[in-house]
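Pasting the structures in now, so scroll down.
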Structure I
Amino acid sequence: MSCKFIFSVLAFVLLCDAQARAQKYTVPPAKLEAIYPQGLRVSIPDDGFSLFAFHGNLNQEMEGLEAGQWSRDITKAKNNRWTFRDRNAKLKLGDTIYFWTYVIKDGLGYRQDNGEWTVTEFVNEDGTPVDGQATLSPNFSPVVTPSGTTAPNIPTRVTTSTPPCQGSPTAVFGRTNICKGALLFNEEFEKNNIKDLVNWDPEIKFPQEPDYPFNVYMVDGTLGIENGVLSITPVLLESKYHEGFVNEQLDLSNTCTGQIGTRECKQVASGAQILPPVITGKITTRNKFNFKFGRVEIRAKLPSGSWLTPEITLEPRDKVYGDKRYESGLIRIAFTKGNAVFAKKLYGGPVLSDSEPYRSFLMKEKIGIDSWYKDFHNYSMVWRPDGMQLFVDGEQYGTVDPGEGFFNTARQNAVPHAMHWVKGSVMAPLDEMFYVALGLRVGGIHDFTDGPEKPWKNKNNKATVNFYNAQDNWFPTWFDANLKIEYVKVYAL
């Protein structure tokens, strides 16, 4: 029997096997959703695919396998689904989308043809139906031509009627006409490098009062992006430089984001006043996005490790009510303490004083079934002109009511700067522009109460060096110490 004959038979068998597998596999039905206030989301469950492509037209039937108005390749699944988004297309009830989808599984391509879907309702980002359907108008998503197709991606202009913009109490710096429920800010970290994040700036400085944490903010080695997830990592100062560096000096002035000429930008060790022994990272939207009132949703995996705390916060832009002791407030969207003993305790809410009892007076607590750092969770906060609500994974766990004004309870708790808030609204100082901040802190003199397991005392001037000297105790616990952020979304009320 000739080799040529054997090769032909083998090729025939492989072809038949591939055809048989192609006939057996059915592409999962696509789930289409009209997102309020605008946007289209198309997704399928992951089944070991290496690519998902969506092609579709709005109110116009597809001609065979044309590229369509939307033509997009998706090369990465997220949350076990392959998802295509168009955040700019405007849909209305009764619109019809004609489409076909394509996947690659085990090296073979499969299609779902002749798809047709009509808009009958709008949903929120979390997929829950929106009330008052008749007044809404969500959007579509862009697409890229899948491998092997040559049809050009030519968008088709579609005329749709857009309902009037319903006003919102939300304000955004530099913008007007904010519409009710609008998605104002969206970051999914689908970049290759921190430098590609156009909506954020990294902090490079020594954080100071009121908490004096034991870390310095830098970029290299602490901030990274991988597979659409921002990761903030703590690094020992001496591992970056050399042993004994905590007793030397560090000048950040050339790139410092703090106040030049102060200890925010340059520090020289002297005796017990050593350099911060840990480097961490922090990014903010201070120069890009500031808002007042809204709904914030952040999906994050919190850090584990003794004396670590995440910074998932809103911070005041102009510090109208003062720049000391949290006079202008701080809003913690998700806060935990990295020590194992605290691992099931989640906190959220405003911080309006540096010291107790009022520092934690307005914070809300949620006891988890398991440690919060073990998985990603959705942390949400609704900030209104008359109060605040805290959520985790869609479950509300706290409400903050200002009553007749925060200054009343603050004054009762001997907060010296409470009278500054009288000139504002009942939400003062939380009635000004704030920005989003994401970071990682270590220790400090307020977040951890003194106790036998804690290597420093908050009011002792040797706090930093005592923390450093206990490194053999706390550093081995930092085996899962990264703060990871999957997305940040801000909506108008």
Structure II
Amino acid sequence: MMDIGAIVMAAGLGTRMRSQTPKMLHPLCGKPLIGHVLDLLIQAKVKKAAIVVSHHKEEIITYVKKQYPKAPFIFVDQKTPLGTGHAVLKTQHLFKNFKLPLVILSGDVPGLTLATLKAFVEAHVSSKKELTLATAILEASYPYGRVVRDSHDHVVKMVEAKDATEEELKISEMGVGLYCVNVEPLFQSLKKITPNNAKKEYYLTDMVGLIESKHAFVIQQKEEVMGINTREELSRHEKIFREKINQAWMLKGVTLLDPQTTYIDSEVKLSEDVLIYPQVHLYGKTTIGKNTMIKTGSVITDSHIGAQVTIKEYSVIEESTIEDQAIIGPFARLRPETKVKKRARVGNFVELKKTVLGEESKANHLTYLGDATIGKDVNVGCGVITCNYDGGLRYSGKAKTVIGDKSFIGSDCQLIAPLTLQKGSYVASGTTVTENVPKDSLVIARVKQMTKKGYMKKLWARSKKRKK
């Protein structure tokens, strides 16, 4: 736990993203940019945090309230965006009697780690200074504020790149938008700043020159404090994050045959001895149990996969649950609210939607099962369809199909819902089932076969005569 408060800057326009989506809500490894920053504050157990919003504030507020309903986050609306200094000043009323230091950070800097934040705050506390600013040594092309020092190497001020002289632009030490500052000197200094600069804004960086008691904390891992302003920068961070996520899982006992082509979102949870083939994508809050194998090209989103499961090539699984020792695919699709129970099998070109497939049951080929509950040890043949939608003639939604334990559904059958087939039902191939089936019954509903011996010789003879 850190004895700090926080101010998160989330009021920027984000124009360089060229997007209708607020920059703060652009996803990075499955989580919005601001979500990574707020997760860090949750981990640090901050006492209070103000989130300054302006443009697209409704969308940002909605996201934060939904994802962090119990967090100590308070929103401050910067109705007229007059700069970063003005944004922080708008939070003054929230920290009127706050005695702990404040960390000020940007909502579009998702890479900061808990270890670095902790070291930064500890450096501030131990220094007994009023202000600690985080800096990094960067190339001259970066458009960040330059840290100006005096002949004794003491920090004097920060100058934004747009207002810097040619000599100042040569400075490689730059501010990275991260501060730890005591409350009273912070707001005293902000009341003194003026918009006397190229952008005619109130710069937060001006407080550096106004607070006498200060020092710099140089961050070595500069990728932790790099902001995201463009799609290219977002892509670069995506790669960095993905590599870190993959490395972390491999250290925990997960095998990635090709980490460079494996995509794992930040909230995915894996277990020991999971084996992941190339080009696998794991999204959202997916969990994977021990000794499960996921083969090439599979995409799994917000699903729970048990232990010793085999997911074969190019299977797509969304918001579903797969229990232990099940086999899925190749080329299977599991749509939301599907549950595949222990040792069940879903084969190639099989689609399940809102369906429960019971223990040791199998649907191995070319089948659609929607809005169905299928019992234990059921065989569903090739080409079976649960006809769950009548176009709204009788039912406003989808009708349900129930198949009892130890039933057998032959190939090329249509089950017209709503329908119940009780335990031990046997449906012959090519049957269209329209009525409920009692226990242990045989169902055949197809045209009776007619065989005319030798008839084809007559047809071919007639054909030859016509051609002459």
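Bear in mind that the values in this text are calculations on the coordinates, not laboratory data. None of the values given here were measured: they were computed from a predicted structure. Cβ atoms are built from the backbone, for glycine too; each structure is taken alone.
Key figures for this structure:
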read-out: Comparison of I, II - label where volume of the Cα convex hull per residue in Å³ is highest; value: II
read-out: Origin of the value 15, where relative contact order in percent (Cα under 8 Å, 6 or more apart) was derived from one of I, II; value: I
read-out: If distance in nm of label points 7 Å out along Cα→Cβ at positions 35 and 259 is computed and equals 4.1, the structure in I, II; value: I
read-out: If helix-only ellipticity at 222 nm (-39500 (n - 2.57) for each DSSP H run of 4 or more, over all residues; to 500) is computed and equals -2500, the structure in I, II; value: I
read-out: Structure from which 0.95 was derived, FRET efficiency 1/(1 + (r/R0)^6) of positions 211 and 251 (r between Cβ atoms, R0 = 35 Å, to 0.05), options I, II; value: I
read-out: With Rg and Dmax of the Cα atoms in Å, for residues 243-282 alone derived as 10.5, 28, matching label from I, II; value: I
